[in-house]
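As structure tokens, here come the structures.
Every number here is computed from the coordinates shown, using simple stated rules; none is lab data. Remember, it's a predicted structure, so these values are computed and weren't measured experimentally. Cβ atoms are built from the backbone, for glycine too; each structure is taken alone.
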Structure I
């Protein structure tokens, strides 16, 4: 109901003749309820767009002029789309850049992205399998935004990807929880899996962990997610500097890990989701968005559950020049072509994922 019209109607009836006082009281109560409902209704979610080409959309960034770029965790490409239009605009293949011949055997598993200026930093999961490391999944790298035929796209930097993040973390005594997790798989209990990457206010990167979840202080059952600042990403990638880390920060996301994280207008928006495949009906398996002010001592606040519940959001970023965030759904589990066969690691028109804008 239109709030202004409701208020006007209520005011007109509230002061009617004495004979109408009982009716007026009832109408005023109804109007007040309608007004309150109009004011507290959840933010409107725009219609979902289905995009073709890939299915495991796992990270994305707005690159301007109504376009965004997406990373897929099964395909070693960065794919450019125009908002609301299903077809691929550009595909930037990066398998050889990341892994050379090894890219034919195992994907890089791109999971997080963050834009700083014209640079986009990307991070892979760094996860292992059956207790064994997977070097093809151990990369932090960057691209820059360029124009191609009047359309924005990206190209990798001339510098090599950084592939020593795990050893740098393991050698730091502050990160024993992460070191122990490295011996387990991505979706094992207390395993290791990176899925989020965000810019910080001072030009660093905030790494978000889907796994491990760690015990919550003072609680037997509570578990918290971890984030960690990399203070000097440009120096690490472009000048070969040693990485400088902040302290681990624990976040209460309702027993969920970080699936995506983005700094928007001075605060972080976090997609929280299960560390594993999830359990139907379990609140900790529901994909939700939290807001956090960035202070290590501040508790994130639950903002909204993601609807529809089948929307498995693994990417969240701001649509430039708006008050909207854009969500990407990893829809690979529902498509056989994304799991098996010769086209598993290729972009094809019969693969799809979903995107959805949400007002903030």
Structure II
């Protein structure tokens, strides 16, 4: 199986090494010093007490790598939107695209019946860029649970976890999904297939939509956000608003809100990904985690005062710091017209 990791950073690089060790024909799309180190020395993975090294074709240009059986997009949502056109050279007639990202995916309403079938979300795919360039029929949903980090260019450290949730948008147990899951398992990873991957997307999103922005706004670690009476109450209210939206759209939650918060508290003094991005001056991943939930709330007419307030604050934080990516004016205009017509 030919697999390209588009975005061979901390998670993508970890998946690439493990898939290669499982026998897959893996190539990487990366950038900068990380790419140069991979070309020179291979991609290194620090896994417990051992260091694994795998040499794989790597480039900053997808056209160098050619059509694939599988493309794993391991970028943040705003980066994936920017890269949509560059992914096209990797796509053959049967290529699947695995969206290994946090938050609401751009294909969310594809494969669903009812009034929202094939609805496009302006907050995560303005101008339908990914929908048109990639095509929702290629998408496989993926929830990512491992924690990894790049400790130096070309070297990734695995911290914990090896599970990946997988599912088809149309809720079918397809052969292509089974083959990809087998490739993950052959590499020592743990795929878990869901009848509806949206249920697992929401379980992970449930915490990210509140813990990430609140931690960025307060500079508090996860254990504090989840246990301090004020921030815990705020998180809980945001999660209840999100739960109402999701359940209106047919999602089932397998745990209750307090168990989800307590689980986060048990992780300890973890700096959320948004807080880490703020510390390092990297763009904040706001829209896929929070703006999309607000958009879906408006769609199903669920009021979201707590989500609205926190979203407004974290967006302003991002603007002040120059870390909130904005989309081109022409795509914003397209989405304003769509909203006005709906």
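Given a computed value of 8.4 for mean projected area of the Cα convex hull in nm², for residues 208-319 alone, which structure among I, II does it belong to? Derived from I, not from the others.
Please state which of the structures I, II yields 1.06 when Rg/Rh (Cα atoms, Kirkwood Rh) is computed from it.
Matching structure: I.
In terms of distance in nm of label points 7 Å out along Cα→Cβ at positions 88 and 312, the structure with the greatest value among I, II is II.
Given a value of -4500 for helix-only ellipticity at 222 nm (-39500 (n - 2.57) for each DSSP H run of 4 or more, over all residues; to 500), calculated from one of I, II, which structure does it belong to? Working through the options, I get structure I. Of the structures labelled I, II, one was used to calculate distance in nm of label points 7 Å out along Cα→Cβ at positions 48 and 264, giving 3.1. Name it. This figure was derived from II.
Calculating distance in nm of label points 7 Å out along Cα→Cβ at positions 232 and 256 for structures I, II picks out I as the one with the greatest value.
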